[in-house]
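Take a look at these structures.
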Structure 1
Amino acid sequence: MCTTVLLADDEYLEREALKIIIHEGMQDVEIVGEASSGREAVALHATLKPYIIFMDIKMPGIDGIQATEIIKKENPHVVIIIITAYDEFSLAQKAIKAGADDYILKPARPQEILAVINKYRHTAKMIKMNDITEKEIEMFGLLKKGDYYRFKKALNDIIPEIAAAEKHDVDSFRSRLIQWIAEIFKISHGLSHKQEKLINLQFYSTYELGAQKNIEAMIQWFNGLMEKLYDVVFREKEMNLNKELEIILNYIEKNYHKGITLEDVAKHVGLSPFYLSKLFKKQVGINFIEYVTKKKIEKAKDLLIHTNMPVINIALELGFHEPNYFSKVFKKVEGITPSQYRDQIGKI
């Protein structure tokens, strides 16, 4: 199948140079149109439906960034390669956020142009978004929520299935990874302020993925890319969460016997009760009430063993205003009443 390409650059000589590089270096690639402005690129895309668009950023009227955004809204599957000068890096960042799949720095070497076409030339084989499996939709949904660990687990579950289904078609598997990478980086740009690092990571993936010769090598490379993504996007967030959680747990440790509520802790750390509840369950593994109850029962056991304090006093000490309720909670956790627990320990 022939790969169709649209060239969008307001400089005639730049378009001619690209045409020469592509015609001399690629087979089964057809340049179906040329645009000298962003508006013209949008119009030609609508009529020609190319698989790949080389888009210059600085063009009169609608620039390359605006054109990219318009085209991607109409057709998220078209591959848009941004072409930019060295002093336009910040514009390249904006273009990637607008939906561009890749970018090449001017002056581009012929091997760079050919490499990026090779990476995306099998776009025609790529699965359309409405054919993506429910598992993949759920997987990307987890990433959008910032839940990297569940996203990675879902990814690890899906990869063997896709690899088995496409074991005889390396190009099809590569195309699937290209689609995933584009979506993953699109989401990641919304989760992190480290835009330059993300764009560099995405840029170099163009050449690295193309160098992988078989499915096993691609999976190994892709897992490495996800580790790098974690370092850029999530590690700092996790460190901040750990600091937040440490403050929360310290406050509970000092105040659990005072009958503190979720609202009390949320007010202390400046979070909404709803967010704190979700954060606590996710990070600790049990909900706030279970955690505080566990702390109280552990302290009660300590007092029952090492002091002669009456059960009623222990209940009051731990913030239980009704001794009967304390006994009921204790029995639910330990299976016996506080008095029975003290008697059993005393016999050991």
Structure 2
Amino acid sequence: MGIDVHKATYAVVCVCQQRIVKTATVPADPAQFAASVLRWFPGATLASAYEAGFSGFVLHRVLAAAGITNIVVNPASVAVAANDRVKTDRRDAKKLAVDLADGRLRGISIPTEAEELARLLPRTRAQIVEHRATIARQIKAKLYQFGLIPPASRRRISSRYLRELAACSLPAELHASLALLADQWRFATRQLLEVRRLLRDQATAQAALETVYRSAPGIGAVVARTLATELGDMSRFANERALLSSTGLTPSAYASGASMRRGHISRQGASRLRHVLVETAWRALPRDPILQAIFDRIAATRGKQRAIVAIARRLIGRIRACFRHGTTYAVGTAG
């Protein structure tokens, strides 16, 4: 059974022995939908799949509780023909149903509800940071518009800067506009201070995870919380490849006959996590001479972009090894 999930409806296609036996579009109510499926196929062994997205994992948990074997798949892992330009809800659901029946789908790891809740704080912090940056850009755009700062100005918006602007003699309309934006910026700043306090409390409650992540070079309080809540104890991954696959850092492969070459990373998994890992890799370089030497060797022949992705893979693999062996990160050691 393939399910194409939308905000208001689920498009459903059911396949049995390579034949479509049921199609339906039903309201997006997980409990009602699970009851309908059991009513459609009483006594049958049922399996379903849907793509990960905005709806989270509520539907998955309801289906599992009803005895239906369900997997949630990464949208990027669902194969699509190059010349397939027709996209409808029913076609998407049928594609999932057929691929599931043929064994071509692999589900992602499903977090518990507690793990999902723990992820909210770092993700909310990232949203507030982006919102405050947007407000700062809006303030500077108005200052540029009226020639109050030079185009090359790199001064950052701060509480002191906003006080200086408030003391300037400006046209009433511009003064009011800047004051409103300044209030929003200050409110976002107070929210960030509150989130920082909540993250500290969360880190204390997850002291074992925090200790390992904070021991790695380039990882501070915020990144440690992001990795701890997104990846948790990395020893849960069967091997390093499974870990890299979940973060989208696995290079794609192209093989033909005796020829084999590797391409861009797969980009599966959360893009925000890849961004954090790559930024962490840049910060780790000056703190770990072994990583710096590896980076220089790869960058000399393949460029800095590929080299830093390789460092991100090496760094996260080493952190996983720390979890497996019950140790903290040792800077400057090979592995």
Structure 3
Amino acid sequence: MAHRVWIDIANTAEIPFFKPIISELKHKYQIYLTCWKRGEVPELLRSLGFQVKPILSDFADPIKKALSVGLRTSLLTATAPKFDAVVTMENVMPLPSAYLRRKTSIIILDNDVKLNAPQSIFQRLENRVKKLAKYVLVPEIAYDEFSRFFGKDILTYPGIKEHVSISDYVPDPEFLSKVPFEEYIVLRPESLASHYVLEKESIVPELLDMFTKEGVNIIYLPRNKAERALSRGFEVYIPPKPLNGLDLSYYSNAVLTGSGTMAREAALLGVLAVSFFPGKQLLAIDKYLIEKGEIFHSRDPRAIVEYVISNLKVRKKPKVKEGKKIKAYIISLINDLIDGSILL
């Protein structure tokens, strides 16, 4: 009988990564998919054809968010169906269930800032739960940063998770009919509600003001009501329902984000990519891409606008072939871990 693999998705950034992974794993394993009701997660998964069971909701308020994480973790521990292995990305909530049931657990990480930068008490608790995972997979280029926390017994993969996200991507030729502009930029605000982000001031209103004065069309992607309020008084387009993020990036003139995933996806698709991630410490993978000139990072709104306006027509070749190789490597590694072929 095929192994039953449980995948729990807690963030929209995980969806493009897991889509090609699930497409491959389902040929060998039974897949059980759950998600957290955070932002557009359930709607995006269903729009991609996945049958998913949402379990509890996220909150913008840090205290309510922490309580939701704790309650959801307890619920998953008590009610998860039979499974042989759990695979998760930066999401600790299924790990106690796997640990208590002595099942294989694989957590794929790329955010070293959560572990090594100044942290809230909730982030410290989350980090401790990560150590319950049987296997930890991290990017090769961030090995040193992660080994400070986990020690040397971690596995690495080449490239970054966004290589996997774009590996099967085929542009939708009808996409531009779903938005009101033929030319636009995408703007995603900082994730100020995340426990690892201590900065609480957004530069989004300043960016919207400056780009509006430049006559630039803006597709704005808030996660919640608080982020939607940042755009109040500005002429922006907020999609009424979730759209494919890769299509949004591919057809745009530039992608700007205060978190990171969309900028990395855009960079790999050859699109102008800007990060205005807050805080003094950047992710190791972002430092790498910034040093290579793939992503521009700044917290200065004027510098960001000047960079975008002066490079608005710049396009590079998408790295899809590279993504396919990295996807194959990660899937092979996951298969070996589930089947018990690798022992640490």
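Out of 1, 2, 3, which structure matches -20500 when helix-only ellipticity at 222 nm (-39500 (n - 2.57) for each DSSP H run of 4 or more, over all residues; to 500) is calculated?
Values: 1: -20500; 2: -18000; 3: -11500.
Only structure 1 yields this read-out.
One of 1, 2, 3 was used to compute distance in nm of label points 7 Å out along Cα→Cβ at positions 224 and 320, and the result was 5.8. Which label is that?
Values: 1: 5.8; 2: 2.3; 3: 3.7.
Only structure 1 yields this read-out.
Given a computed value of 75, 56, 46 for Cα extents along the principal axes in Å, which structure among 1, 2, 3 does it belong to? Present the calculation step by step, with values, prior to reporting the outcome.
Numbers: 1: 93, 45, 30; 2: 75, 56, 46; 3: 58, 42, 37.
Label of the originating structure: 2.
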- [ ] Could you tell me which structure in 1, 2, 3 was used to calculate distance in nm of label points 7 Å out along Cα→Cβ at positions 24 and 144 as 5.4?
- [x] 2
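Using the calculated result 1.0 for distance in nm of label points 7 Å out along Cα→Cβ at positions 8 and 64, pick out the matching structure from 1, 2, 3.
Clearly, the read-out refers to 1.
Values in this text are rule-based calculations from the coordinates and carry no lab data. As the structure is a prediction and not an experimental result, all values here were calculated from the model. Cβ atoms are built from the backbone, for glycine too; each structure is taken alone.
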